[in-house]
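These notes open a run of structures that come right after.
Nothing in this text is a laboratory measurement; each read-out follows from the coordinates by a stated rule. Just so it is clear, the structure is predicted and the values come from calculations on it, not from any experiment. Cβ atoms are built from the backbone, for glycine too; each structure is taken alone.
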Structure I
Amino acid sequence: MRKFYFLLVTILLPFVIFAQSKPYDIIIKGGHVIDPKNNINSVMDVAILNGKIAKVAVSIDAAQAPQVVNAQGLYVTPGLIDIHGHVFAGTEQNQMYSNGFSSVMPDGFYQRVGVTTVVDAGGSGWRDFPTFKKNIIDNSQTRVLAFLNIVGNGMRGGVIEQNTTDMDPQIAAKAAIAYKDYVVGIKVAHFTSPDFTNVDRGVAAGKLANIPVMVDFGGTKPRLSLKSLFMEHLRPGDIFTHTFGELLDTKEAIVDTAKKELKPFVLDAQKRGIVFDVGYGGSSFRYSQAIPAAKSGFHPNTISTDLHISSMKGSMKDMLLVMSKFLKIGMNLQQVINASTWAPAKAINRPQLGNLSEGAIADVAILGMRKGNFGFYDLQGYKMESNEKLECEMTIFGGKIVYDLNGIVSPLYNCTECK
């Protein structure tokens, strides 16, 4: 019997050693890699090992990994980063985006469009962030980060978000520092008093915690000055979201609607270091702003969705459709990928994300450019026709395949659905 076992081990051992000795876990073959951080825009192979990018090269032998992804004819990019979403979903009826019905569960809506990181934009304040972390952050395969609301009770709507006594910079900054692995900035939003109180308190918290502030600006009568916001109240690195909104009764727009021209101070503010974020949302994007801005040479620094229950059913839909709209407006593909990967990673001070550098976290989106006849419309019903739009073929999160539209990996045994 001992001889039999010895013979069996002798026969099988080389195969076991061979199976264990492959240097990579996954190789993505033949895709067009777009990695703005590393200025890569060409057909390359990508190898993944232990959840990290192990190698990017013109050719990597497919035999060096147990799984191979056929990416020919597709684009291979860093995992997309949506820095303005609402994912603090919950069961509280009257709390909007704070543990409420208006937010969405991240895994169900992001993995299928190549997004591997979402930043919840102010759903939680310091009081309910522990609930957000326990319920959502700790239980998601999508990486969930947060802009902490300057309002301690979070984004519950109504009079709660007008309570200036609940806008405490010291307490907000203390919470942000305590949860620094997850909190990337401070959020101010939905303030209706015609003054800069919420902005100034948000910036004060940002200074104390050394993090940026994302500002959802407007909602006041009389309107406040955008130029004053950009040049006097915000710091370089702070983020202006809903850039292309046009709610003229309560918010100054970046484009002069009568002249259809970009206001000169907007480019000055961008040069100063203000980060202009799309934050598309339900009513915060209009072509009457985006098209004249593009013609003036102005494009957003970061592309984001403001994803929530309402916006996903309106003209926004998802991250890839927003990206496709900006392709149609005039940004090239590399610019759009940059605004959806490396630029947002820098904006939230997470340089380990948004790139395919060797040693980086292996978050990867594999995208196709679907051909056909598509209508890209906005809230007002303005429509642009396009013959192409982006579509996600695969999402890899931390080196694991979490979405595969058409079974482009071989073999399929390691897919999430098979476990």
Structure II
Amino acid sequence: MQLNERIFKLKGVVQHYAWGGHSFIPELLNTGANSDQPSAEYWMGAHPSAPSMILVGSDWVNLTQLIKEDPANTLTTSVMSKFGELPYLFKVLDVKDMLSIQVHPTKASAEIGFEEENNAGIPLNAPHRNYKDQNHKPEVMVALSEFWLLHGFKSKAALEEVLINTPELKILLPLFKQGGIKALYQFVMEMTQADVNNMLEPLVKRAIRLKKEGSIDKTNPGWWAAKLYEANGITENIDRGIFSIYFFNIVSVNRGEAVFQKAGVPHAYLEGQNIELMANSDNVLRGGLTPKHVDVPELMKHTLFESVVPDIMKGNPGEGGELVYPCPVPDFGLSKIAMSTGAAYQAKSFSLEIIIVTEGSVLVNQSMVLKKGEAAAIFADTQYSLTATGNCTIFKAFVPSI
């Protein structure tokens, strides 16, 4: 398809996962609240399972197809030769209920796992498939509200304190002192379900009571253990993902702050809204807090059993109101552009960029208006300007210069 323009309005895909909310994403996109099904994620990019559409003239055209037809014009030949596709997936998330405990593999591990599952004849869409592609899945998130997540194992001192001060888990203290983080986590992840129930049922009951009394808050793992079961009651088989809530760092992120998740760091989103950018992959190894496939041996194989000090990024100031969040990967970069009425931002795209307006509205090249919730695709090697028609906030996904 011969294209004369370089900047196009983009329409993403809403994913209706059970953990999502009912109002934030519909209100952002101005589609009206959806009471029938939750709206968990809004995908923008060229992922095979949910490609975005761009507006060419009066027609909506598949972005993935356009990239395949003309990679040099859309991505550049250098990006296509390095990645073979648009290397990132851009999202808006609304987390009402906790997401699964998860780890992402390295690229080398993903390539091996993908080939092994192919050789074993496991269909790509099989629910027990771990590796949907051959890519790694590093990711970065920027909070759009107060946001809570689990990120990496606590320090050894903090873990010891948790075991000492949580009566139901105190029995695990000698094991931790002798074998460290890996021995502790492996033990609870490989426990029989009966033993999990015996250990966690009194813990959950106590947590629910404390939460109702108001004596614990969101900084306490018991608050989240209670949230999991307080509405519908304790299930027959208690989710062993609760151990992770107690063993991982509970992190609170304010609006505009960011956290990067590298391969091997166990994590889970707990509550709030964010912008998320990741490598274009769907490889997730799960460890609990989910009805989806949990593969403990595979999870253990790729988990970094080390203490993590969460790095909450404020962003590095750039030109024209831009804050750039440093991401130590070649696949993607993320920035936030905040402008007041009449302010202008000028840039030139290296590869395909996607921008989305989360507050206010903006004029692109003095010819295209993007309102709150609207997005645009900017093809490679394009000079462009953004002019604020009021106070506005824009998030930009891009490929760093090679």
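Details
- For the structures shown (I, II), mean count of other Cβ atoms within 10 Å over residues 264-271 is largest in II.
- Comparison of I, II by FRET efficiency 1/(1 + (r/R0)^6) of positions 160 and 344 (r between Cβ atoms, R0 = 41 Å, to 0.05) - largest value held by: I
- Looking across I, II, the calculation of relative contact order in percent (Cα under 8 Å, 6 or more apart) that yields 21 traces back to II.
- Structure from which 1.8 was derived, distance in nm of label points 7 Å out along Cα→Cβ at positions 56 and 352, options I, II: I
- If mean projected area of the Cα convex hull in nm², for residues 88-207 alone is computed and equals 10.7, the structure in I, II: II
- Distance in nm of label points 7 Å out along Cα→Cβ at positions 32 and 312 - highest-scoring structure of I, II: II
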